[in-house]
Structure I
């Protein structure tokens, strides 16, 4: 994984800063997500019934695809030197564009849009994220994601 200084990271504004590996969206993963969230709608968990829908089979929950961003972030984004932790601050925008069929693979592309210094030891970043489905033209999800990063020492700006 690449490690950047804060200044180097800020200089990437407007650029793609990472692409994750591909993640398998299996029926088992979909079923486990349904159990955790108690969302057992048939389009997610009943292959026979779902086959009769326009999707032609089961599809992942939109929130399952969205939740995969956590793993995709660890996989794709560069480390910033001195950062001790980061937290999810939320989203300015989320759109579920294309269904993710069971058996598909997805990955995310991250583009750095904005970096705001909140205090000498903390910054907020906004990233444009697109979750791609292997072999599908339109993304599964597009989002503007906010994160806050914390540092032990003051950042050099």
Structure II
């Protein structure tokens, strides 16, 4: 089968130099829930984690240690919630929601270095990571379609 019949190779892969620039760029703008969880276990993760969802979503559950700052309030309250000299990692509901992108734009407009957490709160929960509520912190079971059922990270 020739490449003209192969949808994967219909458009040839990028050069190694272009691929390096592209994928390095993606890593400069984003992180994932496993890496955020691992960093949260450090004495100082080096960033402020910001939950950009509304009050009802926040009270339903959130990433332990996150700061609550809904996207529409970032322009007015960013300085009280996050040190401008520290990177900010933002998250919203999940991959079907662009709230984290809007929040990243709001923080970047204010001069913050910012990344977004891919998968958002949905994948945090689906990977079985700890969830905080006003009643305390609980850890659910990982969804075997998104994380190893053992509860360990994918080790990628």
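Each reported figure results from applying straightforward, stated rules to the coordinates on display, with no laboratory input. Every value quoted in this text rests on a predicted model; they were computed, and no experiment measured them. Cβ atoms are built from the backbone, for glycine too; each structure is taken alone.
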Hey, FRET efficiency 1/(1 + (r/R0)^6) of positions 23 and 119 (r between Cβ atoms, R0 = 41 Å, to 0.05) derived from one of I, II reads 1.00; which structure? II
Can you tell which of I, II yields 34, 15, 12 when semi-axes √(5λ) of the Cα gyration tensor in Å is derived from it? I
Using distance in nm of label points 7 Å out along Cα→Cβ at positions 31 and 63 for the comparison, can you identify which of I, II gives the largest number? I
Between structures I, II, where is relative contact order in percent (Cα under 8 Å, 6 or more apart) highest? I
With helix-only ellipticity at 222 nm (-39500 (n - 2.57) for each DSSP H run of 4 or more, over all residues; to 500) derived from the coordinates and found to be -6000, which of I, II does the value describe? I
